[in-house]
Structure P
Amino acid sequence: MSFVFISHPSCGLHDMGNEHPESPARLHAINDRLIASGLDFVIDKQQAMKANKQHLYLAHAKQYVDEVFAKAPQQGRVELDPDTFMAPPSLEAALYAAGANVMAVDLVMQGKAEQVFCAVRPPGHHAEKDQAMGFCIFNNIAVAACYAMAEYGLARIAIVDFDVHHGNGTENIFFDDPRVLFCSSFESPFYPYNVGPGNEHILNLPLPAGTYGDEFMQKITEQWLEKLDAFAPQLILISAGFDGHYEDEMAHFNLVETDYHWITAELKKIANKHSQGKMISTLEGGYALSALGRSVTVHIKAMME
């Protein structure tokens, strides 16, 4: 069994405008860094499958999914949310982004891979059950979790979201589902400004602007790791946002590549203990292109180690 890197050319065609930070250049930066690091030549790269409506209905309201399909433009751009637009290639990109996560579940659950990274866009963790938000159309990681529970009968899935923004969409979808332990660290107060107290299986970790790696690691160790271990997840899913890097101007954290390596390695230990190493990570934020490429590379290295 091995590590698999999933992407698709259609994910690079989704374009919300020249000034929009969630740009096709993000995937180019990741690919360029993988080549420079030498990883590109040793990892198994596969093209994503396309999700269908039935996959999306597992996580999203049927009416919402159908509305997104109906709104998909033939030309120009359509606004789904003040930050989220669809151009003609966008629906296809969103279907491949969600489909990559479905494919990743099949790979790890059928023993064809141990760890998978999905280099896809648009991202997903702000998309709620019936609403697009924050650059996100469909909630890719939520689709993966729902598919794993429906198709493979999993009863304990951990989703860890270390994007600098709260994964409000993932919380919205799983708030009443104790089969999912959702851990989200994020800058606070900050977008999306709607963070609640969580509950026994929704573990929110708000951190102040200016947070450095030592505090990030300390709080995660104190508030998450023991609970993740006790939960004994059958599968670990990661919403991997790298916009907390100090070079990223979208937010105000001071994280560096070693911090992303650390949290990935800690999650790998839990996966090795409880889920035969099964981990799936999907790209969320990260908009400083060089920092994004470097951070994804160390994240992948930690998954493979």
Structure Q
Amino acid sequence: MQRLEISDLIMSVDPRSGRRLPVRRAEVIQRLRESGDERAARIVAELPTDQDGVLDARAVDRLLVSVHTELQRLSEELRIGERLVHLLGPLFTAIRSTTGQHGPYRLVDVGCGLGYLVRRLAATDALGADVELVGVDLDATLVAEAERLARVEGLDCRFVHGNAFDLPEAATVFVSTGVLHHFRGPALTEFFQAQAASPAHAFCHFDIAATRLAPIGAWVFHRARMRSPLGRHDGVVSALRAHSDEALLRAASIPGIHAMLYEPRGVVNPFCATVRPVIGVRPHLEASFRRALGRDARRIVGPEHLAETTR
């Protein structure tokens, strides 16, 4: 039976217009009970509603901002920012040297939440002045908070409420963290198809590695670091919903994009395999990207080699 994340159910947005849609608490509770998750149903039952049984939007917003603030600690402790730069640096080196195009280039963080990655990249200037940093999310409240934090921190980056694949200015590289496991079935392939159909040169998406230890590690971390019952619940369910290396590469292998995994399950210590990225590049960029990575290019595995590493 499929496990559901509470945060996916208590907030609903029209993906085209960005308009927030009403969510009835009773319907969320019913879905959670049908999935066999009585604990999650009890958590949602504590959330306030209006007289029509619709979840209180302000209460939901406060809760989600709080949970995403706690999630920032996870990104910090797993050094996601450093690991992303380790791959983005060579990616942009390959793009600059191969395409012959001059900046500005544009990095778009899909489902940016509070914009931690974009803000960190802006604070460190890790990618250079010719890379514009943009965070995009369908949740207007999270975007507003990301904008507020960037202003307070005096950072040169921007945040957009909307669909990352429908921006007026094209992305050069798409990135995300902890987003892929939210897409199920055909939606995962559609996610990658949207990027292949765009003018973007590459993508780099970090998500939870689907190992047997992942749910245990998620439970320990979230019990230790998260105060919110919703955050603790969803953290473990996220690990249970993580896509396998094989599933990610199948979904990401779209015509016009060469997909690969960096440090897939079969080539790292399972105790250290918390998150790993799936990378996609236009075929003409791959050789330059591998050269820019140097010795670390050995840690890349494509669909043609994955079976060998997972035997």
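FYI, it's all coordinate maths here, none of it is from the lab. Given the structure is predicted, the values throughout are model-derived calculations rather than measurements. Cβ atoms are built from the backbone, for glycine too; each structure is taken alone.
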*Using the calculated result 49, 42, 41 for Cα extents along the principal axes in Å, pick out the matching structure from P, Q.*
P
*Who wins on distance in nm of label points 7 Å out along Cα→Cβ at positions 246 and 294 among P, Q, i.e. which is largest?*
Q
*Tell me which of P, Q gives 16 when you compute relative contact order in percent (Cα under 8 Å, 6 or more apart).*
Q
*Among the shown structures P, Q, from which was the value 1.9 of distance in nm of label points 7 Å out along Cα→Cβ at positions 6 and 94 calculated?*
P
*Of the structures P, Q, report the one carrying the highest value of Rg/Rh (Cα atoms, Kirkwood Rh), for residues 166-261 alone.*
Q
*Among the shown structures P, Q, from which was the value -11500 of helix-only ellipticity at 222 nm (-39500 (n - 2.57) for each DSSP H run of 4 or more, over all residues; to 500) calculated?*
P
_Structure responsible for 14.5, with mean count of other Cβ atoms within 10 Å over residues 14-21 calculated and labels P, Q on offer_ = P
*Hey, FRET efficiency 1/(1 + (r/R0)^6) of positions 22 and 286 (r between Cβ atoms, R0 = 30 Å, to 0.05) derived from one of P, Q reads 0.05; which structure?*
Q
_Structure responsible for 3.4, with distance in nm of label points 7 Å out along Cα→Cβ at positions 70 and 254 calculated and labels P, Q on offer_ = Q
